[in-house]
Structure I
Amino acid sequence: MRKFLVVLDDTRECLNAMRYAAIRASKTGGGVQVLAIVEPAEFGAWVGVGDIMREEARERIEVHFEVFAKWMRDKRGIDPELVIREGEPVPEIIAQLRADPEIGVVVLGAGTDSKGPGPLVTALSRQAGTLPVPLTIVPGDLSKERLEEIT
């Protein structure tokens, strides 16, 4: 089964990427894999604090994921898979692509403010030619109706 890989983060445009991936997966018989990345913190001697912060980050990710997962199950009949990795975002996305050969497309949402599409979109776009799968960038300001039309 072909999976659409979507990166879960705290950006507004993440919502459109999730919607797009779920709609495409439901229309093509595919699946959705949601990748959340916990970025490492440097605590030196404060290892216990780092462990607590990582655990809290994982709990927030799971709650956030469940909101999207419920919508995907209820509205699209898709039961998404959550993968949590720890590290820097771009290398972890590439590592996940290599780890799961069923991933067929990476879906990212592009930011809409004057700062540009966002650091993740910018970084992965630069590497698009070397990625093992296509990269789909969904505009962050598309309406739900327009997303339905184009998928």
Structure II
Amino acid sequence: MAETFESADALKAAVGRSLGPSDWLTVEQDRVDLFADATDDHQWIHVDVERAKEGPFGTPIAHGYLTLSLVNHFLPQLLAVPTAKMGVNYGCNKVRFPAPVPVGSRIRGRGEVVGVEEIPGGVQVVVRVTVEIENGAKPACVADTVSRFVF
């Protein structure tokens, strides 16, 4: 369940706070294939199941950018600002992919509020989202997301 923040001041006071975890999400081959079609990235390590079995990971893996895009699935499970008139994704400051996501794996997000600054009419919030792989030694993705909330 998302942690709820009712004001810009509540967000400012949350710097350093951990958020989550989110629910688990299973990354299925169908999702990987649809992402490949949407991005025209049909590299065999993602979409050729038989060839990928002989590849470096022993199975197909999700695209790194698919994993990053799923941060948008996890973020609303970590943080809610119901009093904001509008919230928008503003970008990412830093993104890394420390470990691949094998197809069939379950992943989830954890967050940390790492910064809040005032902008006209609201605040800009940086949340570091770490995408964990169930039973994985390293995270799949670590992204410093930037969101803007207007009150």
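Work out which structure the value 12, 38, 29, 16, 5, 0 belongs to, where P(r) over Cα pairs in 10 Å bins from 0, in percent was derived from one of I, II. Computing P(r) over Cα pairs in 10 Å bins from 0, in percent on every structure in I, II gives 12, 38, 29, 16, 5, 0 only for II. Taking distance in nm of label points 7 Å out along Cα→Cβ at positions 20 and 92 as the criterion, the top-ranked structure out of I, II is I, with the highest value.
Source structure of the calculated read-out (distance in nm of label points 7 Å out along Cα→Cβ at positions 52 and 84, 1.7) within I, II: I. Looking at structures I, II, which one was helix-only ellipticity at 222 nm (-39500 (n - 2.57) for each DSSP H run of 4 or more, over all residues; to 500) calculated from, given that it came out as -6500? So the calculation was done on II.
Can you rank I, II by relative contact order in percent (Cα under 8 Å, 6 or more apart) and just name the one with the largest value? Display every interim value, and only then the final one.
Values: I: 34; II: 31.
For this comparison of relative contact order in percent (Cα under 8 Å, 6 or more apart), the top structure is I.
Identify the structure, out of I, II, from whose coordinates mean count of other Cβ atoms within 10 Å over residues 68-75 was calculated to give 15.6. Comparing all candidates, it corresponds to I.
Only the coordinates and a few stated rules stand behind these numbers; no lab work does. Keep in mind that what you see is a predicted model, and the values were worked out from it rather than measured. Cβ atoms are built from the backbone, for glycine too; each structure is taken alone.
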